[in-house]
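Following are the structures in question.
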Structure P
Amino acid sequence: MNEGREVNDELRAHLLEHSVKRGDFILKSGKRSSWFIDSKQTVCRPDAMILVARAILDLVPDEATAIGGLTMGADPVAFVTAAVGATKGRQLKAFSVRKEEKDHGGKGRIAGALEPGDKVVVTEDTVSRGTSLLEAAHAIEEFGAEVVLLTALVDRGGTVESMAAAEGLRFAAVFTAPDLGFPFEGGQGIGTP
């Protein structure tokens, strides 16, 4: 068994133990679901942080120089990936995209070490529709950096890849809802209550 496969097997088990909840949930959309995922319960635990970073680093293209996305979902993924990457000789700057433009100090929506011209991986912990990824991508492009990949730890919706492709962007997830044993959102409804 190769190292990447072992990492993903451990990470999947961690997600299922700590992040996936089963029951009867009313989601933000108003739909009912028999499950939801709070992947921050994995991303923010010390025993899984390195697993998350290694799995995301396996997706990061060689030309990437920075990783980040819309705060809060992207922050733990981006920062731990940049830190672990640095220990492996991979120099990725980390940053956050604010939800609203700051009107004082440095201003703007970007916080952290992003520079115009950087080649960026936009990340998120979990995506359903991909709107946060695209919002961050648009802010990053407006800032003057180039988006080279959209990525997430978990794709629970199954529609992000086609939506990204419609904008000329590539999307890759470490896991999909079916990888975790559940249908995509179009099935029974998946999300966060």
Structure Q
Amino acid sequence: MIVLIKTIIKLTNKFLNLLIIKYRNVEFIRFPEINGRLVISGMGKLSFGSKVKINSNRTTNPVGLAYRTIFCIAKQASISIGNNVGISSSLFYSKNKIIIEDNVLIGGGCQILDNDFHSLQYEDRILKGDKKTKSSPVLIKEGAFIGTSCIILKGVTIGERSIVAAGSVVGKSIPPNEIWGGNPAKFIKTL
């Protein structure tokens, strides 16, 4: 009975993901392998390469404690996911551009944000509707590995094959082949 219920849930999620991706005009080279159900909001552009695997529920990778993989894309923004990318229950929020190149792994519960969400100025934030927020593209280059529960902030580039330690907050770019970690993330060692 439990196997039957799991099979029904899996087929239902697959069908719903197909509907969501078709309805949102998501582009893909090959339909991503999705465990669980995606959330996609906004009118921006989302694209997937080939061999993308996404965990979007608690049971496939509980380490991140997140429930779904969420893509929020503002009208003029874009999120591009390359080939052979693995994502576990993470949030991508773009008002500009987020690019994930090939062979990148993104651990559970990560947040990749290309904008500030809120103005630093009280008047702008409270009285004027928070319209002066800053945004800048995020680029995660080929072969990078982002550990669980990391936050990648606007304007950051993660270099080729670099590693970001679990729980890090990255506010500045990381060169290729380095390990960084902490809050704020700092250089640990060269690979």
Structure R
Amino acid sequence: MTLDFSFFFTSILLGVGLAMDAFSVSLANGLSEPTMGRGRMCGVAGIFAAFQFAMPLTGWVCVCTLARYFRAFEPMIPWIALVLLCWIGGKMLLEGMRGGEDEGDKPAAGLAALLVQGVATSIDALSVGFTIAHYALPEALLSCLLIGVVTFFLCFAGLWIGKTAGTRLAGKAGILGGVILIAIGVEIFLTGVF
């Protein structure tokens, strides 16, 4: 395999495609936390990027070593994403409807919630391991790294857009963020099942 234009173009397109769910969740996170600083934005985007890097690589390892076991797990991916995103989105929706508490600068999504979001938005990227199975380890690592970098920048943009809109939406941002997360979960489920 040579590292030509096609390799980079394909990896970047994979990154854009895979990052769309994470972008949408980042948008919701930005809506829910309009006072988020740049450092936290980098941290949140970094979590999504790390999962988008790790999941295709994990899929590649599975295909190269444990393919038959991974194929048995693949039908459960849409269900897992649906449950995780609906759980987080439902929680945000309920808190938004209750009016929430005046939490000042407390982050809307803590580390545990961000890790669950990272898994939920990147679990479908496991199947990308099938598409890059013909790559040697260095090419697979580079492709996954490109996917992670693209995800970082798209998620940072999503956080910034959501944060800007969240400032304008004030009290309704949590409700909107929850609805977005639930819609993403349903979309992943429907796309994966049908």
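Coordinate-derived values only; no laboratory data. Predicted model only: the values in this text are computed from it and were never measured.
Observations, loosely collected:
- With helix-only ellipticity at 222 nm (-39500 (n - 2.57) for each DSSP H run of 4 or more, over all residues; to 500) derived as -4000, matching label from P, Q, R: Q
- Structure with the greatest value (metric relative contact order in percent (Cα under 8 Å, 6 or more apart), set P, Q, R): R
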